[in-house]
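Q: Several structures are given next for inspection.
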Structure P
Amino acid sequence: MPGTAFVLLGPTASGKSRLALDLAGKLPLEIVAMDSAQVYRGMDIGTAKPTAAERERVPHHLIDLIDPHEAYSVGRWRDAAVEVVAEILKKNRIPVLVGGTMLYYRALTSGLAAMPGADPELRAELDLSAARRGWPSLHAELAKVDPEAAQRIQPNDAQRIQRALEVWKLTGEPLSKIQLRKDAPLPFALKALALVPERAQLHARIAARFDAMLAAGLVDEVRSLKSRFTLHPALPSMRAVGYRQVWEFLEGRFGEDELRSRGVAATRQLAKRQLTWLRSFTGVETILSPETLAERLAHSFL
């Protein structure tokens, strides 16, 4: 199917990346990461980033782009993804976008004018910050990242300040810029499939993967990042699931047992949000087993 990029979606720990690597042993694939946490250098264990050996065996793109203290936007990812996919197609190879950052997929298919949905957890954080500091203080924060929106919004307009900051924190793009942006049509077709295991199986995989991350040194990874970069818990990198819980653990808020339970619970919540996103998409074929999905993808490639 010339001129087509394939997308492999699914909740965290569903087995997307492993399936893509397995298929790459049989087909001329190149993997394009669709993951907002894998863009950060040094965040390897908690993002389940492919190993150096895997990346040597199969070309991977849009991984290790910036340091954890730097900003990265959904618009920047979309532009890079379109360019990378086009280059892969020129080589007569098969681009497969793999990941669970549903906002990236929505931006790819609908453009950035399609705003992200509400994030209850982030809104609760903003409300708590406003309760401590006042909405005018958050308005001043908004003025630094999106002066055009701040100029239109009154310092005590809690709802609009919250939304503008929410959009900025979720996308890395100013609300005022997104509202004006019109993305060009994609220069290739997309075929999207989603791997969605049964709930009990997914929950078991989530727990096992978080345990494996802890055993592999996730706590030491975060400790090292804190020593190497100027980080704080409000950064998008440190808000990533797993990293946030380890950050709080290192601050002494709870012990190792609670770290594990909080990490697993947060990952389950992430998976739940990802599944909600998936249900909102049209044109995505949902498949329950990796074996069936592998067969479907292989058939599509031929």
Structure Q
Amino acid sequence: MKLPKIGIVIPCFNGWEFTKKCIISIKNCNYSNYEIIIVNDGSTDSTLNSLRVDFPEIVVYNGDGYLWWSKSMNIGIEIAFNGGAEYILVLNNDVEIGLNTFDALIGVALENDNAIVGSLVMDLKSPKNIWSSGGKMVWPWPGEVQLNDLKGFKNNHRYVDWNPGMGTLIPRHIFKKLVGFDSKNFPQYMGDVDFCLRAIKLGFKIIVTSSSVIYNNIENTGGVIEGNKRFCYRDIYEIFQSYRSPDLLKARLRFIFRHSPLHFLFPALFIRYSKLFFYIIKKIK
């Protein structure tokens, strides 16, 4: 049987050493029918030149630094489809994949034609620790919950509400039906969760399989405010206005209004923003 072609889409902004290790991990796999598309969104380090020298066969799209995650993915995925891809594997540039990732994901996908299939995401520095095993929605609080256990797995997979935007395999027909990631409302954060929740509303399934494992450099994963620093007023502005913030106001409000059950709508808004308000008060100078 001919192996389905997988388009592997990796957005990046700087971090060439991460990207290089990610590419090498892909090339170490046995699966042969794939194409890598790098969406280089205005990197200022050696990424562009290094890609040309070290991996000239890879398709590279160069952005202007304002694509962010969702638009980068949409652009890369369309390039992959134009190249004949039947499935899309979305990755971050700071992950490394397991040797069996492609075979495991394709195996589950071929048995579940109307499903988006995700991987176990492990901590790269502590490979036995699960960072993500899919996600559930819990309303009114906290909303999206990232799971990190193996409860409920049967035949190496379970159904979830969403998978993160790394190590997730999307069939072409599902991506087309959803018209891609919502880059207008969720440019950076929540685009992956919104995509999965919209898929469920259209009757598709979200699966995570423990047979596919990828490794995430979690120290490189974070929002606009990190660490234990005290806040200044600029930090508060960044929380609500920066695309790098998971609490970007227009995105968070849109997400709650779009996906919260109606009877949980106002409790979800009240709890989230009252907790955020008290968090900011504690951290402000």
Structure R
Amino acid sequence: MAFAGLLIAALLWGVSYPATKAVEDCPTFYILSIRFTAAAIAMALIFCRHFKNFNRDVLKFGFLLSFCITAMYIFATVGIKYTTSTRASFFTCLTFIIVPFINFIFYRTRVSRITVVSVILCLIGIFMLSYAPDMGSFELNLGDILCILASVAGSLHIVFLERVTRKESVDPILFTTLLMGFVALWSIIIALFTGSFSTASPNGFQLGTIIFLGLFCSAAAYLLQSVCQQYVPANRTGVIFAMEPASGCIISVIVLSETMSMTGWLGAAIVMASLIYMEVAGAKAAGRTN
């Protein structure tokens, strides 16, 4: 069930691709400020009873991990300005590779053979999914580096969240509520600093879409991650989240009538195959251990 919850979170983030495309005329940090404010308010109202579990740990970790998410959006937003969209989509989706490295560096966590095979399959699938003739050479430019930093920020969130949500003193629902609130606060500050509020003029449909992003692609998705990652190691979580770009491309084809090459479809299939392999092989390995 935890695997299914994380997969649903990845699919919800995949939905955010076409939804964000529908509001692309609005300034990025205006979108983020409204999106995460809506998420924080909704969670505070729905889960108000969880505020009785407020303590220093929940506040501290919500505050600290909010910088990972905010940094991820900043690096991705700025990075795409200095590289092609295809290269940006590839480099911002490398968490499944970066998470095992961070886990090993910080916690000396051994990387299993199953994880290695799953990561290699994901890398092949994401590359095929992102490949386009304008991808150019494999030399890194400034935009590529910033997009990689976005992946690093997202990976740090995954790795640290695994430890945070396993602490008895941390209520995952209250933690997610505060996390959304802090990300909203940083987004509002950046939006004010960049003048995003003064230049934004969304219509009703765009405002509704941004609120949808907040309720489902932020509040629901990050809540699922916080609750379910208590039971799934970070290395596996990184691979599961590779479904985000794959589902995003497929949903964009269905909803926005965009086209995807046979190479892209094959890449999406390989990403899905890597998840199936990881779960089936992991279950067999666990059975042998027991």
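No lab work stands behind these numbers, since they all come straight from the coordinates. Nothing here was measured: the structure is a model prediction, and the numbers come from that model. Cβ atoms are built from the backbone, for glycine too; each structure is taken alone.
Q: Taking 16.4, 46 as the value of Rg and Dmax of the Cα atoms in Å, for residues 139-242 alone derived from one of the structures shown (P, Q, R), identify that structure. Write out the running numbers ahead of the final one.
A: Working: P: 19.7, 49; Q: 16.4, 51; R: 16.4, 46.
It must be structure R, since only it matches.
Q: Right, here's the next one. Upon calculation of helix-only ellipticity at 222 nm (-39500 (n - 2.57) for each DSSP H run of 4 or more, over all residues; to 500) from the atomic coordinates, which of the structures P, Q, R produces -17000?
A: Traced to structure P.
Q: A further question on this structure: On distance in nm of label points 7 Å out along Cα→Cβ at positions 3 and 195, which of the structures labelled P, Q, R is highest?
A: Ranking P, Q, R on distance in nm of label points 7 Å out along Cα→Cβ at positions 3 and 195, first place is R.
Q: When relative contact order in percent (Cα under 8 Å, 6 or more apart) is computed for each of P, Q, R, which one produces 28? Could the numbers behind the result be given before it?
A: Details: P: 28; Q: 19; R: 43.
Answer by label: P.
Q: P, Q, R: which one has Cα Rg over 2.2 N^0.38 Å, for residues 35-114 alone, as calculated, at 1.50?
A: R
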